Structure I
Amino acid sequence: MHCRFDNGSVKALPVWQALTDSHRIVGIDVEVPTMLPAILRQLLLPITMHALGSPSSREEWGQRFKQGRFATAEIDALDTYLAEHGDRFDVLHPVHPFGQVAGLRTKKGETKGSALLVATAPSGNNVPLFATRTEADVLRLPLDAAVRWMLHAQCWDTAAIKTGVVGDLNAEKTGKTSGNPTGPLGQLGVVMPVGRTLYETLLLNSPIGVQRRLGLPHWARDHLGPQWEVRAPEGLLDLWTWQSRRIRLIPEGTDHGVVVERVVLSAGDRFSVGVPVWETHTAWRKDKPNTRSGATRSGAAALRPLRHTAGKAAWRGLDALLALEKENGAAQTSELIDQIAGLDAEGVIDVDYPLRLETFAIVYGNQSAVIEELIHDVVPLPVASLRGTGPAYDVVVDAATQAEQLVNAINHLSADLRRAVGADPIPWNKGIRPGEQLLAALDPLVRRLLAGVSADSGDEDKLTRGREAWELMAFDAVHRCATPLFALPSAAFHGRSEKSGSKEHHYKLGLAANSFHVSVNNILSRAAALRKRSNEKEQTYGSTVLEQIHPRGHRETGVTAG
């Protein structure tokens, strides 16, 4: 792994050294952002959790967090663990190579290019837009890069038809398998809390009190065979290291080291009951109870992973990420975010801790057989906002809500102005609506606000000033985006009318502008009040100046000021 250190250097480290130096590592450099959760879930988190166990209580978690690094005894335990399982981490082992099936092959001995593992490389039906390579180009991966892409494929691989292999009874008849789902992370909107160092990130992603449901990672089970299973995950480590594919890397020795040009990739294990509700790295959408369905006969809401939307910043979904009350609302936050909220409530983690939230997803197309887009975002997440109440929570949620309301207001203005000149509103799924331009202008302002709330959440006076500053900047941004919309022909002043059933609607520039300004003033009420007071002061100052220049007794002279 290529690790970034706190002194700015980048070094390629083996797993053991990355863990022992984790208190100095501030990031892991990866080929694509979605590779980071794959490395954490498939390798680093399971190793630490299996070797050291999960924190048994918030007190134990707090003690580990306070020490800021693995203690000497923990490093010894990690060293012992990796020594005991060392052969299972050997990528080139002849019997059980890490994450692979030794001797995996098709009936005809066919192999495919290593691009099959690489999400951004053309292979089969998966041809990324504007790709600089073609499927005919040989992709020669260094062995360490091939392993990283193998982990990525286990988590994010496309769905649909997979190659049949010898020994897989499910593929014996047709030589292929169909109905394969995407990798398990492809079914989620992945949410991961991130700390200042790799050590803190590992701890922030370690659930408390789950020792009994940890289960085993794949390397502590019987080594993989070609036959895939349909079953439920047997614990958290089994879920994190889920082998959704059977893979074999075919290494070649060169003058520049071992490389991988050819691979075999076939179907792997499938969930028998869908994503388990104890999945740690996703928020959830609550379906309304359906008493006609046996699955929800108890009246409880069914949970489905909350997927991320392409082009939608993570802060726009803060209402769901801060949905800590499991009994209410249409969304529920992830177990780990809920856990951090509890740690804050008990004073285990400081309220001004610079917590970040990273979100990951892949947008699939054509029956999930191709990758259309990779989604990644990072936002500051004020710890105080996780309390569900209080000034910090109100500032964060209100800002996200106001931004969405402003988008609706400017889109409504655009629609009314277009109708005023006889045009149709811009369809929501075609063209670029002004709301999208406004979001681009508001995005850095919201992120700046979130960072400020993270740093000053304990100072209500600063939070108040921060909220006012946000509203004033948002007020300016929305009006800057709206100004070009008013560049209309004179016909817009007179407008036009449309009948809808028995009702008649009037559209003209004056009505649209007035409605827009009223909406913005209502949404940003603090900014509107501040601007009003500022204007009144300017008017009072201006009147005083005019009085000095134009004494009342000389107004009739007609002398003009300036």
Structure II
Amino acid sequence: MVVIRIRRPQIGSITLSALATLYLLILTNNSFWSHAVTYFDHAWIAMLSLGAALALTMFSVLTSLSMKYVMKPVLILLTVISAAASYFTDSFGVVIDKGMIGTAAVTTGPEAGHLLTGGLALHLALYALIPTLLVAWVKVKHRRFFSKAAVNFLFIAPALALSGVLIYANFAGIAYALREHRDLMVRFNPAGPISSAVRYGLSTYRERNLVVQPLGTDAREGSRIAAAGKPVVVVVVAGETARAMNFSLNGYHRETNPELTALGVVNYRDTKSCGTATAVSLPCMFSVYPRKQYSDWKARSTENLVNVLTHAGVSVTWWDNNTGSKGIADLISFASMTHRKDSPLCNDGECLDEIFLDELDRKLGATTKNSVIVLHQIGSHGPAYYQRYPAAFRRFTPDCRTPELMTCSTEEITNAYDNTILYTDHVLASVAALLEKHQDRIAGAMIYMSDHGESLGENGIYLHGAPYAIAPKEQTQVPFIAWFSRPYQAAMGLDAACLSRDQDAPRSHDNLFHTVLGMMDVQTRVYNHSLDAFAACTRPAERKDGAPGYHAAERSLRSGPGGVL
């Protein structure tokens, strides 16, 4: 029997470092280079100088780590990170920044499953598996320690020096591009994703001993809600991934909101989100801090809207059909809808948003005190849009029936997404119908805001999560809708005709905190009248002596907004 032995090729550690640098720089950085060409415009020398400086720096780092038993694991890890990151940046146009790492950290199994596609597997096989097998196969020649250190230094020192010279010589052009386009270096593999993960880890570590400061402990119910004669119930629907431009209420050419249109809802056409991902937007929506003052640290270290409502004696419940409340509902009644196995609305750990309705019907029928019920939707979350609506709402066809959006046409993607908006329209109208059904015993209202929008391929960008500074309007313009029952309007002194004349006024997530406090007639120093979207259309309450009185809004306006703002 003839045995054929294949000799493992030998390669020097410096040569392998150079080859790995070229591989990572050229084949896993398509997004970086395509954006660099755009950002540097015609400043080719500055762009190429930055690229050469990055290559020299990466080569120096890899060479410094080219020790026996260290080099191969490092190269394999960096290759896998770069390959995985390049798939998402190249396919969806996303930026893997700290926020995106945070979103990935809280992603559920079913959500992650939508991203584990054949396209990802093929990409990893070509860009990660084959290169790592080659790295593992070759035999690396290593010098003795002191000899290796000396030789490595002879390569690293000139490389770093030349890198510095290139940056210095073209500093103006490079600095301008990086200052104006801060996302560029975040796109650079593997440094960008690693840096983002480290920053996310450090911020998470910093929060381990976080102490939440109380907020609005002076909160109490006002005279109007006390005299309502029946429980006041506000349903707050926190939407998911719904962009305003695909709502026919906002002028979209398709009829995606037939039921809400028939209800005559209040619809604010110009509303901006606080962020472009749930992990940022949702806590910001319920935070007392406006977007310009908001930070994750502030939100986590300060009580939020639901806590202030609780201080006022309002019963607050959070029902979740998404990935959780992001800490908002830690101190109130919370229930997840996604783990139900006996409902035809659920499949593989995900449920359609109609899962809320039967529970809401029962709760409204048993409500005896003033309440706020938060419904956190799965809404239009991608990329598996086709799983967000039942067959009865598959009106726009052909619709994309796969999470691999790149295999679908723009028309198919838009059709699937529009079906999700049509279904959300039905769910919201159903919530309003339930509040109306029980209006003999409660005074009900509904307020809806989406956490962020979605890109459907515009300018090569899909999904959401872009850094806010460069985020397209598709990801930041969100719907803001409200509906009020007649008993609610009467009890709370709300002038619906006034609201209908105010629908073009600019709004944002900054409004939600104060608007809900106003809707529940909560009096507290942290309430800001100017940020209550409905305050201008709420008639002042009358005092017991018959003289005109002041609603919580007017009282708070006289005393000024809370000190936390």
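Below, the figures for the structure above:
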quantity: Comparison of I, II - label where FRET efficiency 1/(1 + (r/R0)^6) of positions 102 and 142 (r between Cβ atoms, R0 = 41 Å, to 0.05) is highest; calculated: I
quantity: Read-out distance in nm of label points 7 Å out along Cα→Cβ at positions 78 and 494, computed value 5.8, structure in I, II; calculated: II
quantity: Highest-scoring label, criterion being distance in nm of label points 7 Å out along Cα→Cβ at positions 278 and 430, among I, II; calculated: I
quantity: When relative contact order in percent (Cα under 8 Å, 6 or more apart) is computed for each of I, II, the largest belongs to; calculated: II
quantity: Source structure (of I, II) for helix-only ellipticity at 222 nm (-39500 (n - 2.57) for each DSSP H run of 4 or more, over all residues; to 500), computed value -11500; calculated: I
quantity: Given 4.4 for distance in nm of label points 7 Å out along Cα→Cβ at positions 118 and 342, calculated: source structure among I, II; calculated: I
quantity: Structure (I, II) behind the derived value 12, 26, 25, 24, 11, 2, 0 of P(r) over Cα pairs in 10 Å bins from 0, in percent, for residues 334-437 alone; calculated: I
quantity: Among I, II, which structure scores highest (criterion: volume of the Cα convex hull per residue in Å³, for residues 46-381 alone); calculated: II
quantity: Answer label among I, II for the case where mean projected area of the Cα convex hull in nm², calculated from the coordinates, equals 37.5; calculated: I
quantity: Structure from which 16.6 was derived, mean count of other Cβ atoms within 10 Å over residues 478-485, options I, II; calculated: I
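Bear in mind that the values in this text are calculations on the coordinates, not laboratory data. None of these values were measured; they are calculated from a predicted model. Cβ atoms are built from the backbone, for glycine too; each structure is taken alone.
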